[in-house]
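Given below, in the form of structure tokens, are the structures.
Only the coordinates and a few stated rules stand behind these numbers; no lab work does. Predicted model, so just to flag it, every value in this text is computed and none were measured. Cβ atoms are built from the backbone, for glycine too; each structure is taken alone.
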Structure P
Amino acid sequence: MSNLYVRNIVRFLSLVLFQVLILNHMNLSGYINPYIYILFILLLPARINKSMLLLFAFLTGLTIDYFGNTLGLHAAATVFMAFTRLSVIKVFFNNVEFLTGDEPGFAKIKAGGFLKYALVLVFIHHSALFILEVFDFHEFLNTLSRIALSTLVTTAMIMIIMLVFTPVKRKN
């Protein structure tokens with residue numbers, strides 16, 4: 001099995017377990033819900049087959065739905081985020097050449113580029129998730145504040161994870 005497959009399987013398992021066992025049981029004032037499992041979709045290779053990307057997004061969201069008893073909300077939001085992912089990559093990184101297997105991480109798009117990429121996609125995911133969850137305009141301002149706060153906290157956690165787990169290349 002290729003190193004790419006092993007890395008993605010380990011990433012999927014560790015992110016889902018961290019989400020399900022720790023983050024889903026944290027109550028951060030009711031407005032902040034960090035969902036770092038979407039980092040798995042963010043770090044899939046940039047040139048992945050779109051059908052495979054949507055399938056992985058669906059299965060990832062469905063796994064979180066199963067453990068969180070959320071009836072497909074995460075699956076829908078994660079598939080929507082994955083559907084817009086290629087467009088976001090094209091808008092921000094049109095001049096970057098991604099080879100087969102290259103993931104849009106710090107090595108390819110640097111930390112600032114990854115921050116923009118992650119912030120937009122996390123915002124898309126959280127907007128879809130919280131709007132589907134509430135599905136009512138009476139709580140529109142509460143929903144907007146949940147989207148904004150959760151997006152900021154999730155993006156910050158994703159950046160911290162990336163900084164901690166991305167190997168630093170040394171100059172000789």
Structure Q
Amino acid sequence: MIIPFYGVWLLLITAVQSTVLKGIEILSVKPNLFLIFVLMIALLRGRKEGMIAGALFGLFLDISAGRLIGAYGILYLYMGFMVGIISERFISRAHFAFSLILTFVFTIMTEFVYFLLTLTVLSGADMGYSLLHIILPSAVYNTAAASVMYFLVLKSLKFIGGVKIDEY
């Protein structure tokens with residue numbers, strides 16, 4: 001039942017990301033629903049499914065919008081693993097506030113590492129500008145979007161009987 005679940009979410013996120021969110025960019029930044037979904041799955045389902053969702057959604061993002069094929073796939077795989085470990089070892093309930101903090105922190109980490117990867121391959125990017133005008137606004141915007149998406153993912157996981165940790 002979880003494979004069709006990922007397929008539906010992948011189609012839904014792709015449709016919303018490529019249509020609706022283009023119209024609500026703020027400071028030339030829009031939320032990354034792929035990253036938010038992987039974070040929520042890792043938080044609510046653990047490291048194994050976080051890694052699977054990370055690889056799948058990251059590779060799909062690479063194919064549809066990335067400059068380096070495989071970069072987001074690998075980054076999201078590791079992000080799903082790390083958030084899953086944090087979830088399994090340190091929390092027993094799905095804390096809404098904790099999910100927002102994780103979204104902010106892991107957006108900064110992921111975008112920073114992606115910036116470094118593209119800087120080494122494509123060069124010519126300014127680190128200070130990218131941090132202030134792309135990475136930090138993305139983290140804030142992703143955190144705001146995660147406040148809505150958290151409940152949507154939680155409800156859909158409950159619908160298919162797939163929440164592994166208790167809701168808070």
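Computed quantities for the displayed model
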read-out: Test item: distance in nm of label points 7 Å out along Cα→Cβ at positions 88 and 144 calculated as 2.1, pick one of P, Q; value: P
read-out: Comparison of P, Q by distance in nm of label points 7 Å out along Cα→Cβ at positions 64 and 152 - largest value held by; value: P
